[in-house]
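**Student:** I've put the structures underneath this note.
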Structure I
């Protein structure tokens, strides 16, 4: 089978099922595994798919954003592993920014450091932070209904009053060429400013976020430390651009 025909079949299978395994493509195209791996690498470079462990998936739509309830059910175990590890990075007396998002929300029960101050733009975080007896500061601004995040000029103005030891940011896309991204430009501005105001910034992302690009750029890869559950094969190229901390079970 010629290369263009194999590529067409691979993309057709993806449109049908969104995720396909390498062995399925080997059978569908009567090709070797090494040939399919080369095909997937080429199609990824052409921004037509995303490689995942053992296969490939469709790229996410650039401007589509899931609601809090939809996000909270996706990759739950992986997010919890990332959240537990990142919470352990907080030291006694730290002043931190905790971004609105489901993975950062899962950090809260695991925060054991004392005398921590948290600034957040996540409305859903407030009750959990107070239950942990953590000093909490909520930004102002407009409420984004879908993610319960505070955004806009009010949130930016409030954020700029603080300086942080660390910030913890949720992200929708992590890409070698385009850096970190998220669907909403206003949320991107909050995340970008928080990184600028922090001594160290951490991007929390499960394996599904790699090689994805969404609508609004937050920062370049070098601007933050990546915390992820992704395997070594997936993150190898990213480790050449920034620090990557891989959580273990």
Structure II
């Protein structure tokens, strides 16, 4: 397939607004201290949730660019990928390359393969020129146990805490080495009322990756947890 890139249109907030659509679910994902991220399907929404929860991700932009291209000598076509993720520098100082995403259900990818592939090919060409990556993901990549955990945890990121509960929890977990949420709360607070009040602070520490847990398995009050280093609350 001979693809010729013609032009690329980009805007900081996306190349087009996402309109209300009565045939599919549309809306916006709320992101703390950042612009909201629009979506045109529940699958796009779930992908945006995953990217937003990833602390290595700096920004998520919906409808980030519009690629105009031509297949062979045919008419001009256009393709707009779903999301663009940019990243924070790593500990080593290197910044991972941006990733351009397309989210589609597996059935649609299979049934419309011939229609979709030219746009995907154009996106791959553009990403190769820029040193980016292009990924097509379906529900098998997105709707996992990890997503279920993210949906449970993400609202704890803004849980109000004066730092005292967080400090006490991290100090206790440092002494225990490994524990479970239930055991950590019991070891840190004698009073049941104080334990209940500290649950939100504990899950916020998990969201901030101060407390580690296996997010690939369903998290419960009996999941194994540990203190990651360095701790932003520790010594």
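What follows is calculated from the coordinates using simple rules that are stated; it is not laboratory data. Computed from a predicted model, the values in this text were never measured in an experiment. Cβ atoms are built from the backbone, for glycine too; each structure is taken alone.
**Student:** Among the shown structures I, II, from which was the value 0.80 of FRET efficiency 1/(1 + (r/R0)^6) of positions 57 and 161 (r between Cβ atoms, R0 = 30 Å, to 0.05) calculated? List each step's numbers first, then the result.
**Tutor:** Details: I: 0.15; II: 0.80.
Among I, II, the structure yielding 0.80 for FRET efficiency 1/(1 + (r/R0)^6) of positions 57 and 161 (r between Cβ atoms, R0 = 30 Å, to 0.05) is II.
**Student:** If you don't mind, another one. Here log10 I(q)/I(0) by the Debye sum over Cα atoms at q = 0.08, 0.09, 0.10 Å⁻¹ was calculated and came to -0.33, -0.41, -0.50; which of the structures I, II was it taken from?
**Tutor:** On the way: I: -0.33, -0.41, -0.50; II: -0.40, -0.49, -0.58.
It traces back to I.
**Student:** As an exercise: distance in nm of label points 7 Å out along Cα→Cβ at positions 97 and 121, calculated from one structure in I, II, equals 0.8. Which structure is it? Mind showing how you got there, number by number?
**Tutor:** Details: I: 0.8; II: 2.0.
The correct label is I.
**Student:** Taking mean count of other Cβ atoms within 10 Å over residues 89-96 as the quantity of interest, name the structure among I, II where it is greatest.
**Tutor:** Values: I: 16.9; II: 9.4.
Comparing I, II by mean count of other Cβ atoms within 10 Å over residues 89-96, the maximum is at I.
**Student:** To which of I, II does the computed value 6.0 (distance in nm of label points 7 Å out along Cα→Cβ at positions 9 and 137) belong? Spell out each step's value before the answer.
**Tutor:** Values: I: 6.0; II: 2.7.
Only structure I yields this read-out.
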